[in-house]
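Participant: Following this line, the structures themselves.
Computed from the coordinates by the stated procedures, all read-outs in this text should not be read as laboratory data. Computed from a predicted structure; not experimentally measured. Cβ atoms are built from the backbone, for glycine too; each structure is taken alone.
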Structure 1
Amino acid sequence: MLLATCGARGQEVRLVRGQSRWLRDLLLDDQQELIELVTDLNDQTRDSLELTALRNRIDELGANGFATWMSDLYSKFFTNRTPRVYLDTMQLSELVELSRAAMRVYMHACFSSPGRSLSMVDRYIDEIRAITPDYVGVSLDRMPNPIVRRVIERIRQELGVPIIFGGWITPFLTEEEKYSLLSASPRDYLVVGLADNSLPDLIEVLDRNGDPLEVASVFQLSDGRIEGRPADHQPSMNELPFPDFSQYDMNAFAGPTLVLPMLTSRGCSWRRCTFCAHIEIYQGSYQRERLSRVVDTIEHLRERYNCRQVVFHDEELTAKRASQLSDEILERGLEDVYLYTYARLVKQFENPELIDKLYRAGFRVLVWGMESGNQRVLNLMLKGTEPQQMGRILELAADRGFGNLCFVMFGFPGETEAEAQETADFLEEHARSIAIAMPGVFEMTAGTPVASAPEGFGVTISENGDWVPSTGMSRKEAQRFHKAFIGKERLGLNPNGTFTYFLRENIARMMLFACYTNGITAFDECHEVLAKEPADGVFPLLMGEIRTGANGKELIPVDATKSHIYNQIRTGSPIELDLMTSRVHELADGTRSWREILTLAGSGDEATVPAMEFLLQNLECGNGYLFRRRWHYRAQTDGGTLHRVPDRAPALCPRAP
């Protein structure tokens with residue numbers, strides 16, 4: 001949004017890409033540097049940084065082979081982008097684990113060898129220098145790590161321009177943390193909270209050599225003290241421009257389909273949850289954008305960026321607002337844009353007519369803040385929800401074809417292990433209705449009611465900031481419970497469902513969205529769907545890897561027990577392939593219909609019957625997926641062209657109740 005608000009004031013703002021650029025640099029341009037950094041580490045350091053597996057892979061493949069492997073990963077995820085590769089849990093896990101390990105390598109290098117040149121940092125500095133900026137903005141989601149600190153230090157040393165810090169974490173920074181950001185230069189600034197107006201205001205003031213502290217929410221170091229004043233109101237959402245993604249390189253983001261974010265409200269209508277810090281970000285307010293403007297924004301994203309998947313990042317979408325928004329979407333004919341939203345499991349959603357309307361309007365994934373399956377703990381959290389009703393809503397939404405994603409939390413102050421087990425039991429009981437759950441452990445966060453009045457929750461906070469609950473599970477006990485709950489020995493509890501309900505990576509949330517957008521069918525419904533749907537109306541996607549063994553080609557099913565992301569696919573024995581079945585596996589990548597696969601795989605009944613049996617065998621054993629919409633994935637050609645869905649994507653019918 002800042003690109004849009006500054007641009008609306010006539011201010012030229014240039015985006016220097018972060019994480020998406022980092023992955024490209026890592027997988028293509030910095031291969032040899034990464035190999036050298038890893039091989040230079042001694043055994044003790046590698047072990048402490050959990051890099052032994054990475055070093056072993058380098059030794060196994062050799063430097064050139066490892067570089068080729070990295071190039072292949074990039075090609076799969078950022079060039080070819082077929083749906084199959086994103087649903088291959090093993091390959092996706094390799095990408096995630098490599099990026100995390102590499103981040104640890106570079107952070108260690110920045111910390112332990114401050115004089116060592118790193119091409120990744122050099123590249124950022126060169127890009128910033130080429131822009132010749134008047135100011136450099138740094139968006140923070142946490143305090144700067146060693147890599148970011150090195151970039152900041154070099155900006156100060158080599159460019160000598162003011163740095164403006166901002167980001168969602170700023171309302172929660174302590175005075176000590178603010179001081180550490182600003183103490184290096186009196187020309188640096190910190191914008192706290194929403195910066196839609198305050199950032200362009202600050203730039204205007206600095207351009208005319210005015211006093212930056214006249215801008216609300218801007219802080220600066222003055223005479224050894226942090227000076228500034230908070231904003232007394234929030235900018236009106238209805239006065240903001242459309243979000244601007246024109247400077248984002250869409251090819252640099254992993255994912256088979258283009259997904260863009262937006263907000264339809266700021267704050268939360270409930271504003272009572274005792275664990276939530278978002279109240280602080282929005283200063284306790286709740287502001288809603290006009291419904292007509294929300295739909296205008298959806299239309300803008302569709303027309304400007306050819307985007308058909310939009311994530312609402314609101315704290316919650318109330319049932320009433322969801323109903324009104326659906327009416328507006330249907331009236332405007334925008335139901336070909338699919339939506340992902342957050343909501344609370346409250347009684348207003350236990351309404352079949354409402355759930356059906358949401359589906360017709362394009363909603364596909366509902367993300368619920370479930371938190372607990374125990375009523376006493378829910379009361380402590382002031383959630384305003386009830387377990388039996390939550391279960392009924394989840395079943396209703398799942399029956400209508402929605403993907404339900406549930407956030408749950410272990411270790412809220414006072415929660416006993418028996419109460420935590422009730423949450424685990426709730427998830428198992430309703431596994432058929434839960435696509436994915438995201439379990440976490442309670443953390444004491446500044447700005448939450450618990451942190452503001454810990455004594456009211458039986459919590460003692462020590463001088464070093466550590467906190468101890470007086471009743472219920474200790475923090476270590478909660479962490480052990482969480483670890484056991486998501487342990488690999490518990491995988492596979494939902495054999496008939498579409499997905500497991502353990503989520504290890506955030507990218508899985510967008511894959512869940514893509515799968516439900518494309519009408520994924522549960523295993524136990526495949527025969528029913530195939531009996532009802534025309535052969536050109538269903539689209540199989542087979543998983544696994546084809547290898548050449550002693551007896552010829554074999555299909556190696558995905559081993560779910562080794563996956564860090566999904567556990568839909570159940571491990572099976574290798575399947576021997578002939579020329580026809582090998583061809584069927586190649587064709588069944590989600591982009592071709594059942595009829596197209598059979599037609600292309602061979603001609604005549606002699607080829608068709610075994611091809612059908614092979615498809616069914618893999619779908620039934622969990623080595624594949626059946627969709628009711630063709631995957632329109634984006635791929636980058638050699639010329640850099642990005643292919644996205646057609647102008648009008650085919651409508652998707654909901655699953656029959």
Structure 2
Amino acid sequence: MHFFQYQHRPLIGSRALRTLIVGLGLLMPVVSQADEQPAKPTGVDFSHDVVPILRAHCGKCHTNGVAKGDFAMDTKASFLKSDSISPGKAAESDLIERIKSGEKEFKMPPEGARLSAKEVATLTSWINQGVPWEPSFSFRQSTYEAPLKPRKVTLPAAQPGFEHPIDRIVKTYWDSKKQSPPPVLDDLSFVRRVYMDLAGLLPPSTELEKFLSDTDPNKRAMLIRRILDDRPAYADHWLSFWNDLLRNDYKGTGFIDGGRKPISKWLYEALLNNKPYDRFVHELISPSKESEGFIYGIQWRGRVNASQVREVQFAQNLGQVFFGANLKCASCHDSFVDKWKLEEAYGLAAIVSDKPVEINRCDIPTGRMAQAKFLFPELGSIDPKAPKEERLRQTADLVVHPDNGRFRRTIVNRIWQKMFGHGLVHPVDAMGTPPWNADLLDYLANYLADQKFDLKALMAHIATSRAYQTVCSPHSENVAVEDYLFLGPELKRLTAEQFIDALWTITGTSPEKAVAPVTIPSRHEDSATQGPKVRASLMDCDALQRSLGRPNREQVVTQRGELLTTLQALDLSNGQRVTDLLKAGAAKVLADQKGQSVDKIIDEVFQDALSRLPKTSERATAREILTDKPTPESLADLIWVVVMLPEFQLIR
């Protein structure tokens with residue numbers, strides 16, 4: 001990766017320098033994942049507004065395997081392959097021209113009723129908004145039925161170099177695809193990847209040097225174990241994942257007036273102690289006072305849609321988080337995008353309610369009352385006459401039931417996605433769709449149960465596989481499920497918290513006290529990590545973190561976007577928060593390095609940020625930036641340039 005070419009001219013101001021570089025297109029590359037985000041544009045809802053129109057007027061000729069005129073609408077991927085639409089530009093889209101046209105040989109649909117003006121306007125808005133699509137939705141009628149119970153997997157025979165159980169399955173998969181296995185990545189890349197994936201931190205230079213000089217063939221497995229054994233580093237990093245998933249935060253809607261209750265203390269201690277996942281979930285659904293915030297959601301002010309009341313939030317969140325089931329559409333009516341029915345969503349809602357729950361269809365009362373019922377009744381039933389606490393206990397028992405394979409598969413899939421960038425079932429909230437390898441999903445689900453639901457054991461098992469330790473693959477953008485080919489971990493951008501933690505690590509700065517109401521244990525001197533005193537995950541979300549993708553957590557968030565937005569580019573180039581962070585950090589570095597040579601300062605920046613020394617050309621450029629007398633401003637410029645490099649920004 002080439003260092004940016006600094007011009008031989010007088011040093012210009014920090015902001016001007018950054019603007020110049022962004023203007024030249026030298027900011028970090030985009031790793032697009034926009035197609036995987038459950039888009040919710042203002043005014044047009046894909047499931048409720050767009051699907052019925054396409055199904056009624058276009059379905060006969062262009063869905064369920066039929067593609068007249070080579071125009072297939074089954075999936076977003078097939079839709080985008082066509083020349084009939086230009087995302088973001090409805091006026092240039094052939095589809096809009098045809099549905100407006102009255103010409104017999106050109107119009108769409110060729111027969112039957114024409115689209116109304118309102119329907120045309122809806123499709124026009126939808127295309128102008130970039131063709132947002134519900135993750136995993138397909139017009140094609142699927143015969144796939146996601147299994148509920150666990151399934152025993154017989155491992156394929158081991159092959160040389162592929163003895164690990166995961167690798168035995170993956171090698172058989174590659175053989176079936178006539179695909180050569182990708183090569184294993186080098187030690188330096190492995191160390192940076194495993195530190196970022198498991199602890200969210202840059203590797204300390206001392207640990208890196210020790211690892212690179214170690215000749216023990218088991219050194220990778222030992223490093224993985226050491227990182228996971230660092231309790232504070234693990235808890236701090238994975239707290240962001242669980243805060244997103246469980247809608248937990250430190251301030252925001254509902255906290256002031258009691259309409260929302262945090263679970264931060266309980267959650268942090270659960271992560272510190274590596275609480276078994278089945279117990280973890282049982283305590284969330286049948287909760288103590290410290291963990292009850294998840295099931296009660298947010299009490300919104302004023303009148304809200306019937307699908308947004310607390311009881312229905314419980315149904316939606318339980319289904320999504322623990323089963324990868326989309327019940328949001330089914331909370332309003334029988335789902336257009338999945339198999340779930342209105343009565344099933346309300347059956348879950350009735351479990352947590354203090355009073356009878358009337359079923360509303362599209363926000364209109366039906367006069368029918370919901371009966372408490374579990375989503376998978378074949379596992380057992382809920383006594384609708386039992387007190388609420390007992391109904392919740394019964395529900396928690398059924399969620400973690402030994403025969404509930406869906407529960408195991410869902411969390412295994414989420415962890416795999418976090419480590420590889422793409423789920424075994426993708427997107428992760430579409431567990432009713434086929435995995436790209438059912439044997440691997442079921443093997444890992446069974447492994448988790450065999451390890452007594454120890455998530456660290458699962459992560460270590462995945463990280464020690466050759467599949468995880470291969471070189472990174474390109475991001476699988478706009479790839480239909482049936483066309484996906486697993487080639488190892490995909491490129492991932494640093495999360496907002498990882499980026500901030502990295503800056504604090506490089507500059508030796510961080511807050512002195514956490515905002516989160518938790519007790520951070522002291523670090524051992526021999527810990528594998530050396531991160532900031534207080535991590536970004538334990539602080540309130542500021543404007544920079546929000547820009548970089550940290551959500552407000554008023555909704556369940558299971559995947560953050562990977563698309564670099566214009567706002568992010570501007571914040572990283574000219575944002576006041578970045579400027580302040582770099583300036584304060586540079587001043588501290590200069591104070592700590594007082595008396596050191598310019599080359600020594602340059603070496604420290606590169607070693608801390610990139611885990612290597614600068615190349616000859618990079619050193620020359622860095623000297624140009626710093627001059628013979630580094631200042632906080634010039635050092636801030638150098639640090640900024642280094643942390644904008646793809647080598648720093650991407651987990652490879």
Structure 3
Amino acid sequence: MIAEESSKIFNGLTILSILVIFVVEGVITMIHPQLIKFNLPDEVLNAINHDEILVPESREQLVKLAIGGQQSGFFEVAYQVPDRGRVVEATVTACKNGVAVNFTEPYMRRRDPNSMVIGDDKPTDKPTYAQRFGGDFAKVRQETLEWLSKQRLIIMPFMAGGKEHGYPALLIAPRNAAFFAAALADLQEFVPKEAIWEGYTPRGIIYVAPPFRHTHFGGKQVVVHNRTDDLHEVFSYNLYPGPSAKKGVYAMLLDLGEQEGWVTLHASTVKVVTPYENVLTIMHEGASGGGKSEMLEQIHRLPDGLVKVAENVTTGEEIVMQLRESSELLPITDDMALCHKDIQNDSGKLVVKDAEAGWFLRINHITEYGTEPYYEKLTIHPKEPLVFLNIDGKPGATCLIWEHIEDAPGQPCPNPRVIVPRWMVSGVIDDPVEIDIRSFGIRTPLSTKDNPSYGIVGMFHVLPPSLAWLWRLVSPRGFANPSINDTSGDMKSEGVGSYWPFATGRMVDQANLLLEQFLRCTNTRYILIPNQYIGAYKVGFMAEWLTREYLARRGSASFGRERMVEARCPLLGYAMQSMKVDGNQINKGLLQVQYQPEVGLSAYDQGAEMLTQFFKRELKKYLVDSLHPLGKQIIECCLDGGTVQDYLQFIPMRY
């Protein structure tokens with residue numbers, strides 16, 4: 001081994017560069033010293049093995065790099081695009097409390113649900129590169145590596161899924177997209193330069209090449225996943241971190257988990273401690289917009305401390321209650337719950353741990369000061385600078401999470417975000433936890449006699465395990481989803497587990513893994529919770545907040561078979577006969593929607609039929625030879641119009 005020095009002038013500073021020269025079997029190879037510890041595929045090493053690379057030393061360094069050294073505190077992330085010239089993809093503003101990232105195109109401010117493409121030949125139900133674009137992805141992959149070889153790069157190692165049970169991974173991105181690296185460093189377990197170990201072998205690599213969005217993909221968000229036996233590659237051809245830094249890593253974990261027989265659930269998890277010291281752990285699953293982040297929030301109150309439960313859209317009636325004291329919330333996961341096989345035990349309950357180091361919080365519901373005091377305080381006075389997205393930040397000013405960027409005059413972006421590292425969240429639990437209640441959230445629309453819809457879900461429903469499994473197979477995307485670009489009003493499925501948009505394999509394999517999980521975890525109970533509307537009532541996320549309080553105050557007590565009645569729509573399992581929270585009786589029409597005068601039996605039944613047809617349409621996709629035999633029976637029960645009692649025969653139900 002021989003060391004060779006050279007120097008260059010950059011921004012007025014002399015930068016010393018040392019190349020380490022290896023002589024292996026007579027072939028001379030010069031490797032940049034920052035890359036010596038990495039074990040990389042030859043073509044990847046060749047692309048990044050040049051002077052213009054930086055392996056970050058700290059989070060602070062990444063945040064500073066995000067503004068490109070601009071004294072003005074305002075930086076344009078731009079690239080030269082053939083036939084178009086300089087294209088500004090995003091702007092980064094240095095604020096007192098962090099950096100505000102804004103994308104010049106409103107389309108880029110949310111995840112495109114069609115962004116994922118598979119670039120390999122392994123089994124998949126997702127669109128392949130050849131199907132969508134024609135030709136072999138290998139050519140574009142090589143072009144991407146060649147483009148990266150000519151860029152000033154950030155090479156950032158991280159642990160996908162966490163330090164204890166995660167996997168070594170790597171980000172390769174242009175230096176001027178340092179905000180993307182800073183975001184990923186907060187979302188996953190960043191490995192600083194001094195902590196890299198010898199022989200660091202990534203199981204996943206994210207490559208960022210923004211100009212290809214214009215040169216190859218017609219301006220669309222495209223993220224290509226290329227799976228080999230040893231490596232999961234994610235080629236991100238856009239800078240919005242949702243489908244890549246966030247969900248691209250999720251795809252890696254799903255792929256690796258599928259190989260090893262476990263899943264990462266799309267769920268938030270919270271341990272609830274009541275004023276009476278009852279303790280209950282709830283995990284809340286669902287599509288984006290299904291209330292996962294909100295499950296970790298305290299109940300929203302009016303200025304006088306009262307709680308506005310619901311407002312009747314037809315009559316204007318408001319239902320208000322006094323909740324004397326809220327429960328303490330100890331957050332565990334925000335969006336990705338790792339169900340690694342090594343953390344499961346013999347309790348009969350599902351055991352989970354956070355798969356993330358930071359949380360990608362959507363804050364569209366925070367529209368004014370005082371809406372969510374905890375997160376307002378945390379983000380205004382953070383312990384370290386934060387990364388904000390789609391927030392109207394000004395240089396040198398404080399970035400306020402209720403000041404959302406506008407997609408058009410008077411039209412706020414529906415997907416404002418802030419990334420909060422877990423270590424900044426008070427009371428956060430790092431250890432694996434057992435799940436008492438597993439809930440599923442669905443965004444429901446207004447439903448009345450004049451406008452029937454599937455918004456017939458009561459405040460919460462108790463589901464037999466087999467029916468709860470079916471809900472995870474169909475995973476309704478729900479009404480007015482704020483996180484993705486989808487303007488159609490039809491009822492659509494987010495796919496198996498609600499994490500299907502991020503999975504790269506086959507639906508049936510994930511369905512089987514989930515069913516095996518349900519069969520193993522017979523002591524975990526299952527419920528369904530709507531948000532936005534319950535029949536004619538606007539409720540926002542109040543249903544899940546009140547349900548959380550109600551169930552936690554009951555502790556480990558049984559739901560009580562006598563307290564429940566079979567829902568008029570069998571797909572909703574059991575409805576509650578009555579519900580009292582801190583002495584407040586909940587309106588029966590909020591528990592069983594057919595009793596609302598504005599809805600009635602006919603409109604309810606029309607909504608139930610919409611839901612039934614949706615289930616039948618989506619479930620037929622799973623009837624393939626490799627489906628678990630019990631899964632086939634459960635699906636056929638639904639297709640045959642099964643009753644609640646029919647679903648009880650498949651998996652034991654704990655009341």
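Participant: Can you rank 1, 2, 3 by distance in nm of label points 7 Å out along Cα→Cβ at positions 329 and 409 and just name the one with the largest value?
Facilitator: Greatest value across 1, 2, 3: structure 3.
Participant: State the single structure among 1, 2, 3 that was used to calculate Cα extents along the principal axes in Å, giving 80, 57, 49.
Facilitator: 3
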